[in-house]
Structures are given as C-alpha cells and as structure tokens.
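What follows is a set of structures to go through.
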Structure I
C-alpha cells in the first residue's frame, strides 16, 4: 500500500443511499470526532491526529492506455471513465493523467481510486451543459436533482485527487448564468434567478427531493469538486482554477483532508472550499484567491437544513493563505444544521479585495447554532471592511421564525495592519451575539469605529487599536 504523496429528521435522499455502502455507512454513523474527549485547543490536536488520508494500491491506470488523446473530449471522457472503472474493479489504485491538456466531460470517482494529475497535466472540463447528467446533489444548502459536478464521488470511501497539475473548470463560460452583468450577462440571456427561487420554494414546501428536478433550462451552475456522503477523502497538491460555482464542496462526509491546494477563481459564488454537514476535516497549507468566500463552512439552508439536521463540526484550518475574497474564514449563511468545534490557526490574509478576515452570517430564516469557534495567530495585512464581522441582518435578516445563534467565539493573537474596522457585530434584538473574547490582539490602520449592536458578553483582554490599549469597542 502506498500512502498519498503527503501524508430525528426526515431522511435525506443521500442518507438512504448511504445505507447501501457498508463500511462507509458504519464509519459515518460513529460519534463525532473529538466529542467529549478534550476541550478547547486540545480538541484541535485530536482533529489533526485523527485526520487520516486514505492509502492506495500501487497499481497505476493511465488514461492514455485507456484511450485518451489530447483535446478529444469524447475519447477523453470515455478514457477517464474506463480507467476509473478498471482501477476500482482491480481493488483500487491510481488513475494517472500524465502531462498534457486533457479536455473531458465530468469525472466520477469510485472507492479506492486516487485521481493523480501529474505536474504538467491540465484537465480541462467541457462547457457543454448537455455532457453533465442529472444527479442527486446539493446546491446552496438544498438537496435537488441537477447537473453533475465536474468531479463527483457519491457514497464512496477512500477517494482522492492528488498531484501538481491543474483542473480548469472554464468558469467564465458558466458565470453569466448568475445574472451578473460583470460576468457577461445581458438582458434577454438565460439566468438562474427563476430556478433558484423555485428551488427555495420547493424546499420550504417539502417537495420530495426526487421531484426537485433542475437541469437543462434551469441554469443552476454545477460545483467543481464534490464529495458527497463519502468517508476518507483527500485533495492534495493540485491547482483548481475557474470553477463554475463552489470549488471544493464536501457534503455529508467524514474524515476529509485538503492540503497544499491552490484555488483561483474570480467568478460569482466561486468560494474556495465549502465543508457542508462534514464531521472531521483538516484544511492546511492552502492558498485561496476567490471571487467569494475563501473558506465557507455550511450545514444546509432553512427547512432543508433543519430536515437533515447534520451539523458541520470538528474542522481544523491551519497555515493557509487568503488573498481576494468576501471573507477569509467564514461560517454561513446556510447553517441551519448548526456548526461547532471549528479551529483556525496560523493563517495569513491580505488583499485590498478581501472584505473580512473572519465572517459569520446568518438570519432568522436560517436559524442554527454556531458555537465553540477558536482562532489564534491570524496575521492580517489589509481587509477593506472589518477584521471580524457577525451579521444576523444578512439577506432576510429578522424576517423569520428561527433563532440564529453565535456564541463562544475566542480570537487570540490576531494582528491586522489595515482593517478599516475592528468589529462589525450585528445581532438581532431577540437573538444577540454572545460571548466573544478578543485576547492579545492588535489592530492597526483602523479608520472607522466598530459597530456593536445586540451583542452580549463581549470581552477584550490586552487589545490594542492604532497603538492604544482599549477596554471597549
């Protein structure tokens, strides 16, 4: 065996299917990592120790041997599928994309398969929507039937994408569907607005997932890399460029490692990494240069998130670099299933096009409890808005019957050189933000006063602003 290069709710359509995958189902049903065995930063050490990348057989299946030819989308699509099927049938191993330009349709991974994109290789994904079949997936926190992600694994275990090559989603061909004029949309062109509203309405009305069919003619963009209902997942070393929508999207997964990955994409909703209803994940030494949030942690939207009731928990983010984006490390806005035990350390964030370093967004339509968030040793060069924000007025704001909760956030040793504000904390009258501690932090280059409304238990310990020690903000 060869390790990787570096080490009570209504059922979901996905969870029903998961009952058929044997060992992975049992693994996913285990109690949460780090639960009840440690507290504070000791839990982060448990998460890191228990993050075990999958190992793979030394068998190699080249896509060239399977029939791949540079720039032939039909032959390459068939070659990827054949190499993956042959690899899985043999008991697992490495599917190799060697140096070259390989244009293809969607790639579907199977258990025991490591897709290795060699240095000098670029996998270029077709922009023809008809090549992407209908699959059960999740879009903005809601289950539906939609276009297959560009790379997809569903109900699998021990799966990986590795190497020093590039995956190119050719996002600009899809981005106009967002209806953003800055992304090429013009009046009369198709866009996602009607379909997006219909999907949200179906979820609130409890329409069965199998009847939420969105595909041709609906314009909901596919995700780039989605591991769904999987156990033991690794993404390592590769560069992911220009996703149609969210870039790395693990959903309902357990034991996920994303390391040494570079994500580049300045399109609409091109978040870098979106763990959603994930238990146990390590994100380290990655670079995010995004058109939206760099890392955005989620757990389902509104009624659908409450129906599944699967929180995201036990995530360690360390030694990452964030440049452009709406937020460096973000929780929200789709957090109806809850989020807890999140740890962030030794990250560097710096860009005039980065809005916030730490961002929390929620509202009374979403609800959900976000708690036990620990951040330390965060170096921030420039952010154009606030270093830390919590916005419960996001989108629908107070117009809902569900209580958003953020509590027990501790930030230690954050240093900023150019944050316009220190804090922008906006809870709701019936849902205050609670128990935020800033300890040994220094904020320089501050030009605007903080906003602190509907917030309780804010505590400052050795905090300096523009060179002056402060006891309140």
Structure II
C-alpha cells in the first residue's frame, strides 16, 4: 500500500482513476478547489481531501506531504487567454512542493504531438511536463484522442457524425491520429503506481491502430448504425473557421473546440512502443477504436457514464455561487417566482426534477429552450448540446445543458447556475416544502443579477417568454409527479 496524491480528481480521467487506485489497495489523497464538489462522488469517504488552489503553496505542500506518488492530471483546454502562463505557474508550485516533500514519483498525462512547431495548448503541455520532470522522477505519458463515454474527443466525433450527413472539412481531417480507449489510458496510469522502482522519461501511449479523422467519423457511424457521413476536405477552411464550426455543431465550447482543432493540424501518432518495456499492455490486449466506440455507446445506453469532460473545471476561478437572500441588500436582482400546490410527495417531485434538461428538455416549450441554446452557441457559449452525464440522476457539480448543479438537497432543493453567455449571472432553483394540509408545495425561482444596462435590457427582453414558459414548466413538473403517484 502506498499513499498517492491526485490532482484533477474531479476531471474526466482523474474521476475514473481514483476508484481504480482504491480498488488496487492504495491510500489516496485528492486535491480540489472546492471539497463540496466531491459530496456526491461514491468514493468520497475513502479518500483524504485537501482543499486549495494550485498556486497556493501551503495547500500544495499538504497534498505532497508523505506522498509516494503524485498524479498531475490538470489541463486548461479552455479558460483565460493567459492559460499557458497559469499552467506553468501551477506546475512550478507543484514541482517545488514535490521536491521539498520528497515525492519519489510524479506521473503527468500529456498529449501526443509531432516534432517542430506546436499549437499553444500542446506547447503548454510539453512545458508543464518539462517543469515537473526537472523536480523529481517523472513519467510523462503522451496520449492522443482518448475515446470513452463522456470524453471530449468522443463527443466531438459523435456529434459531427450524428448531425452532418455531408461535412465540408479542412484538409487536416486526412491527417493520421492514434486514439486510445479510456480503459487503456487508465491501465497505463494505474500501472505507474505498481512499479517496483521510480521511473523517469517520456512515453507515448496509444491504441493499436492509426486513422484519419475522417475515418474516425465513418467508423463511428458504422458502429452506431448511422448512415456513413460524406467528408469533403477543403483547403479554404482555416483552423479558426473550423473551430467555430465544431463549436456550433458539437457540445464543445469554442475555446475547447479550438484546442482540439489545433491539435489535429499535424499527424499525432506514437513514435515508439517503448512504454511496453516499462509497463506491459493490458492482458486482454489494447482496445481498437471500433471496440472503444462500442463500449462508449453501451455505457451511454445503460446510463452508466462515470465522468464527463463537461464536469471538469478549468484552472481559472469558478463562477460565483448564488448569495443567500440577506446578501442581496443593495444589489440589483430580478426574480421570477412561481408556486404550485400538489398531492405528489416531496420524493415524487424530486424524482421528476432529477430528469430536468437533456433529452427530457424542461417540461414545456422545448423548441424555445433549444432556440436559447442555439443563440448561446452562436455567441460562443456552451449551448444546450452538453446534455447530461446521466439521464435519470443528478449529482452536485453535474452539467445540465448550459446549467451546472450548484445545490442539491434530497427531496428539498435543486439549484442550477447558468453558464451561458449573458450580461449577468442567472440561476434557476426549485424548492419543495410540506404544507400543513399534507400537500406538497413546489416553488420555482429564477434569479438574475444584471451587469450594467445590457443586463437590464436582457432581462426585460426575455421577460415575455418567461411569462409563457415558467408557469407551464412548474405545472407540468407537478403533473408528472402526480402521475407517478397515480401509477
């Protein structure tokens, strides 16, 4: 048994690696900016949690204290314009703490890349690996597109293939890439904790085959039972135009779409299989791309997606939560409050609220909600294509289209914070209270803190739509809960 420290435990890969390390008998310590985000994670009670910021030297030192191994699994595929400077600063703080606390092994997940000039995101990843490698024995594992349910790469391929029967595309869709299944990525990462001696070096990891991006989309369509898309490579589509196109058609926000598009400008394949000399491949063999797609689709169909790219937070500061009502004094706020009495129980109402968004839409006027999502996409926001990690249940921190679950109290409260592009901050929450007559009362509240004149104009521009949408929404939620009672 060893003590393992993990950064990025709330991210797509870290959230899957931690339970694997626990099953292998390790003690695990995780680092997060907000410990509350781990509240609904099944393994929360099995790990030690250190709360802090990656540039907080004291908190990072606590993370590294007595740790035998440290996984550094944080990347900024979005966030601020100076993300590269931020990433280097965070890596330097971590490297110094690891050196001072005597961490014997670091593991960093980077990206496959060609020699020569790199995109800003790939160059930043290489720089972070170099900073960590100078501090201690560091294994830098370089992976290409990670394919699994909820991964950004898979969602990009899935939505492009689902939506577009004919796709005009840049010529780089013919470049070769070497995807790796999430299960194989986790195999290599977890095996780093089982090495007899600390190791140092940079190793490529990847699946058994290479494909063009156009082939990835066609193979996905075959596995998913869809009509094979026609891909037309065009020389006129620049990376910037392609990023806008990917942002519009897929759930990925423009900043993340731009990062992925930039990484596809050149062939990104393994330079060697030297990793096999250090870590043996999985006993069942590496998972090829068609099988990885099939496994991802099966997980989605079974509503068993463990983690999603959308739940990961960038390095930049999180959005401000909704202040308590007394804190509103002196601050401009618009609210829309609706109430309804129902014979449904608190539990029945809450089970219906768990289905809000995604494929279930919002119980009223689905076309208007989709239109709002499209408007957000056109403005460079996240839109509504992010969907949900699970079709039937919510957890704190989960994404619901352009919302994020900010508060979740069983049979009592659901609060969603908007992450759309808007001149202000917005929330939608539902409270359930028991009345003296034994009936339940559902309270629906929309809250908006406008930013300047634009924010005030925005609220009044959408107010007429609220007058139609919100009354119908709360009535349909209550009706759906009452139907559960009747059945």
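Bear in mind these aren't lab numbers, they're just calculated from the coordinates by the rules spelled out. This one's a predicted model, so the numbers in the text were calculated from it and none came from an experiment.
A few notes on this one:
- Which of I, II leads on Kirkwood radius over Cα pairs in Å, largest value: II
- Computed -11500 for helix-only ellipticity at 222 nm (-39500 (n - 2.57) for each DSSP H run of 4 or more, over all residues; to 500) - originating structure among I, II: II
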